Structure P
Amino acid sequence: MKPENRAFHPRLHIVVAVACASVAAAACGSSAGTTSDMRAEAAPGAPGVPYANMPALAPIGVRVDKYLDVPDAAKGPAVDPARGYRTQKLGDGLYMITGGANQSMFMTYEEGVVVVDAPPTYAAHIPKAVAEVTDKPITHLIYSHAHIDHIGGATSLGAKPTIIAHTETNRLLKRGGDPNRPLATVTFDHQYRLSVGSQVLELSYHGNAHLPGNIFIYAPKQRVLMVVDVIFPGWIPWRRFAVAQDVPAYFEQVKKINGWDFDTLVGGHVTRTGTRTDVATQLAFMEDLKAAAQTALKRTTPGEGLNPADRGNPWALFDHFIDRVVVDCMNQMIPKWSTKLAGFDVYIWDQCYSMEQSLRID
C-alpha cells in the first residue's frame, strides 16, 4: 500500500499571518509572536505557521466557501430533474445516457439492445430511455470495469442479459460478492468482438491503469470510443488520477487514447462527451503536472525548516518535505491551468500529491 500524505493548514493561521503583516508590529507581537514563539506555544500535532509561498487555493481538509466557477467549455446540456436522465445520439443506433455525473451507452440492433454500464444513480431509467427509441429487449450488458458507480445498477435493467466483461473484472466481482453486480457470463483476456445484427463493438484490454479489467469499448461504424475513468472532458481528473492503481500506466493509456482514431469519446463521468481536443488537453495538463512535480522534487531540501525536535521522526520528515514539494507544484500549475479545467481547485492538491509520490517510488 502506498502511503498518502495530506497537508492541513486551517485558514485561521493564514488569517492571523496576514493580519499580523497589516497592523503595527507591537500589536502583532503581543498576539502572534515570532515563528519560534508560535512553534513553542502550539500543542504537539496542532497546525503551525503556513509554509512559505502557500497558494491561495484551499488545501485538503480545509472547508471552501465557494469553489471556482465551472468554465462554460466544460458544461454539457442540462439534465431535466423531473426526468432524471439525458440521452444523446452518437451515431447509427448508438446513444449516450447520463444522469449528469455518470455516463453509459446503449446500442440498438435488429433484434435487441446492448447496454454498456449501468450506473446505480440512473440505471432504473435505462429501460425507459431504450423504449424511447426501440421496442426491442435488452439482450447484452457490457461492464467497462468492476467499480460500483458504473455497474452497480445492473440488476435494475429488468432483464437477464448476457453480461460481457474482462476476466479481471469477474475476479474482482467474485471477491466482492455484491448481488447488485452479478458475474459476467462471457469473459475475455485481450480482445472481444461483439457482432449483433448490423452492429459491432470492439472490446480490448490495455492493462491495469485505473483498475484491473478496465476495457476500451469502440464502435467503429460510429467512430465512438468509450473508456471509463481515464479521460474527463473539460475537467481535471478525479482525485489522484481517478484513484489510478498504476500512475505510469495511466499516463500511457491517455497517450494511447490520444492516438486513437475516433470522433467522440464517452468517459463515464462529467457532463458532456469528449473530443480529440479534450484528450490532447488532458495529456498536456498531465505532462505539465509531471514536469512541475519533477522540478519541485529537485529543488526542495528535505528537513529545511523542520522543527529540530522532529528530526528523529522519519514520518514527520517526509510529510514536511512532501508538503513543500506539493506547494511548489501547486504554484507552478495555478497560473496556466486554474481557469482552463473545471474542478481544478477541487483536485489539484490531490494530483500534485499523487504525481510526486509516483515520481519518487514508481
Structure Q
Amino acid sequence: MAKSALSHRERVKLALEHKVTDRVPISMVCSAVNDPVGFEKYLQKERGISMDDYFKPVIDVIEIFPKYIGPPLKEAEDFWSIIRKEVSYGPGAYEEIDYYPLAGAKTVDDVEAHRWPTTDWFDYNSIPEQIKKLNAEAGEEYCIMVKAGNIFETSWYMRGFEQAFMDIALAPDMIGLIMEKVTQFYIAQTKKVLEAADGMVDLMFTADDIGCQKGLLMSLDMYQKNLKPYHKRLHDAVHEYGAKGIYHTDGAVMEAVGDLIDMGVDVLQALQFDARDMDPQVLKDNYGDRLCFEGGVSVQKTMPFGTAEDVRQETLSHISVLGKSGGYICGPSHQIQFGTPAENIVALFDTAMTAPVTG
C-alpha cells in the first residue's frame, strides 16, 4: 500500500478542523475485535497478513495511558478499588463489576474514608516515551489519545448503578461528594498527562453513557444539574492545554447534544444510530459546524447481521453525510462482537480507506 502524503496525525487534525483530507480518518475508539483469533485466521487465509499488519496503515488514532506505579492491587482490582470478574456469554466473556467499594457507605465520612487515588500513583514520564516508540515503529506520527475520565460512571462503579441514581434524588450530598472526588482526580491527571506530553497528545477521551435505546437515562434537567457541571470543568482542563475532548456516550442522546457542546465536547463518539431519533443527517445539519463525530457503523445490526455490501453502503453513507467538509472519524459504533463475519469487518475498513471525501 502506497504511503499517504498525510500522516495519521495530520489527517485527524485536519478533519477536526473541518477540512477535507486525502481519505477519511479511521479509528477504533472504545472498540476492538472481540474475536481476534478468528479474524487473524481469516486475514492469514485470505490476504496472507496478520491483524496487526492489516490495521497498521488503517488506524489513525492510538490510545495510550500513563504507567501505574501505585500501591499493589488485588487480583482484578483497579485503582478505584473496584473489583471485576469475567462473566461468560458463551464463546467469550465480559468483565463485570463484582465489588462496589462504596456500596455500603452511609455517610459522607464513609466516602471520605475511602482510599482515593492520587496522581502520584502514575508515571507521566512514560507518556512521551510511549508516543515516541509508537511513532518510530510506524515511521510517522499517530494521533494520540489518552483517557481523561468518565465521571458519573466511575462514581456508580463504586456506589452501584441503582444506588447512584437514588442518591441523586435522595442523597445528593453523598453522590455529589463522590463525583467531586472523581472529578478532582481526573482534572489533576489530565493536567499531568498533557504537561508531560508537551503537545504530543491531541485527544483526551471523556465519557459517561447518558442514553439508552429509547432516550436519556435521566431527565435532561437532572443531567444539566447533576452531571454537566463536572464535565464542563474536566473539558476546560483539556482545552487549557490545546487538546480536544472526544466524548463517548451510547444511546438516544439527541436532546442532550446541545448541552454536550456547551460543556466543551469537540468530538461526539459512538453514534448509536440504531437508537431512537439518532439520525446522522440531523446531527450533521444541526451541529456539524460546532461538533465533530467518530464511529457510527452499527455493531448492533449491520456488522453482525448484515452482508458485507450492507456494511459497505452504511460506511459510505456515514462518510458522505458526517464527513462532508471534514469533521468525521470513521469507525464502528462500539465493540465488534464475537460472531461478526470477518468479511463485514474488512468491508468497513477497506471501504473507509478508499471512499471519496467531499468538500
Structure R
Amino acid sequence: MKLAFYYHLEVAIHNNTVCIPSLLGVFIDNLAQQIEKFYLFAHTTNYDANIHDYIMYMDKVELVDLGPKSNFPNRLFRRNPKLKEISDTIEFDVLLVRAPTPLAPWLFHFFKKKPISFLLVGDYSQIPSSFRSRLLTGVYEIIMNHFVIPNCKVLVNSKALFNKYSGIAKSVEEVRTTTITNSDFFYRSDTCQNDKKHLLYVGRYDWAKGFEELFCAVAQLQKERHDMILHLVGWDDTPNKHTQKEMEHRISELGISDIVIWEGKKSIGIELNSMYCKSDIFVLPSYSEGMPRCIWEAMANSLPVVASAVGGVPYNIADRKDALLISPHDTEALVRALSELLSNQEMRQDLIKNGYIKAKDAILEVSNSKIIQCLKRFFDVE
C-alpha cells in the first residue's frame, strides 16, 4: 500500500535529514515499515533542536513540502495552492489525515475523488478556550461534521469519539494511537520506596491539563507534611512561554516553587522513559482528552496513575483496577487519590501490575498494524 499522511506538526531539514517531533516521528517510521511507500505531507520550518528531536528514517518515506504553516484562520479559510498541485502529481492508495486540524476541510476538497480517511484523536469542542478560539473551532466542527465526515470512513482513538462519530461518518473503527514499543517496558512491583516521593506530569504546559488543581493539590499535600517533588515534563506552545510564566507565578503564590521542577521536553524513548522510571506516581488531571499516550507510557514503566475520567480514559482504563480516576476540576478528589497512593502499598502494587498488563495491549506495532488493516478494508487495497 502507498499511504499519504498529513498532520500539522512542522518538520525541519537539518544537515540533509528530515527532523520531526519524536511523538510523531516514532509513529510514522513504524507505520512506514509496514507498507510499500509513505508520503509525508508536512509544513516545513526552521530547525529547533528542542522540537525537532527525531531524525526520520527515509528509506520508505518521501517528504511532500506544503510550505510554512500559517495560523489557524488562514489554514481553515484560505486554500493552500500546493494542495492542488499535489493532488495532480502524487499517486497513492489512501490519504490519512490526523485530525482535528484546520487544514482538514481543504484536504478533503482537493482529494475527495481519491480514498481519504481521518484519524480522529481529539475534539476541539471539549477544549476550554477564548471566545475567538471557540468561534473558529465551532466553524471547523460545523464544516467537518456536516460536509466532510459524513462522506468518509474514519478511525478514532477513543470510545467517546467512536460514540460521537458513529452517527455521522460512513464507517467508524476504533484504534489506539501510541508510541510505546516492547523495548520501552520496565517492570517493578512498587514505587514510593524513599522518603521523598516524586510525582510526574508529561504533556503540554496548558491550563486545560488541570494545572490549577494539580498545583493546589501539591500545596495541600505539602501542608500535610508529605515530602515530595513535582516534575513537569513538557513544553509551552504559547509565544515567549507565556503560559509557563503564568504557572510559575501561580506556584509562587502557593509557596511550592521549591518543589516544582520544570523538566522541559524529553525525547520519546530512553530520555522520556528515564523520567517515568525515576518517578513514583503519574498524574494527569486534564479537563479533556482523547486517549493520552502518556498514560500508556506511564503504565509501561510501572507507574501507578491518577487521571481525570474524561474522553477515552474511562472507556480504556478501569477505575481502581488499572488507575485511580477522578472528576476534572476537583482538587479535593485529586488530593484524596494522591494521598491514597502515597499511603496504600497494596493499592499501588495492584495498579502497577494491572496497568503494566493493560499497556501490553497498546504497543505501537500492534496498534499501527490495525490502522493499516482498517484502511485496507475501508478501501479494498493491498
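Only the coordinates and a few stated rules stand behind these numbers; no lab work does. All values derive from a computational prediction rather than experimental measurement. Cβ atoms are built from the backbone, for glycine too; each structure is taken alone.
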Given 60, 45, 42 for Cα extents along the principal axes in Å, calculated: source structure among P, Q, R = Q
query = Comparing structures P, Q, R by distance in nm of label points 7 Å out along Cα→Cβ at positions 95 and 327, which one has the largest value?
reply = P
ask   = One of P, Q, R was used to compute mean count of other Cβ atoms within 10 Å over residues 87-94, and the answer was 17.2. Which one was it?
value = P
inquiry  = Suppose distance in nm of label points 7 Å out along Cα→Cβ at positions 143 and 167 works out to 1.5; of P, Q, R, which structure was it derived from?
reply    = P
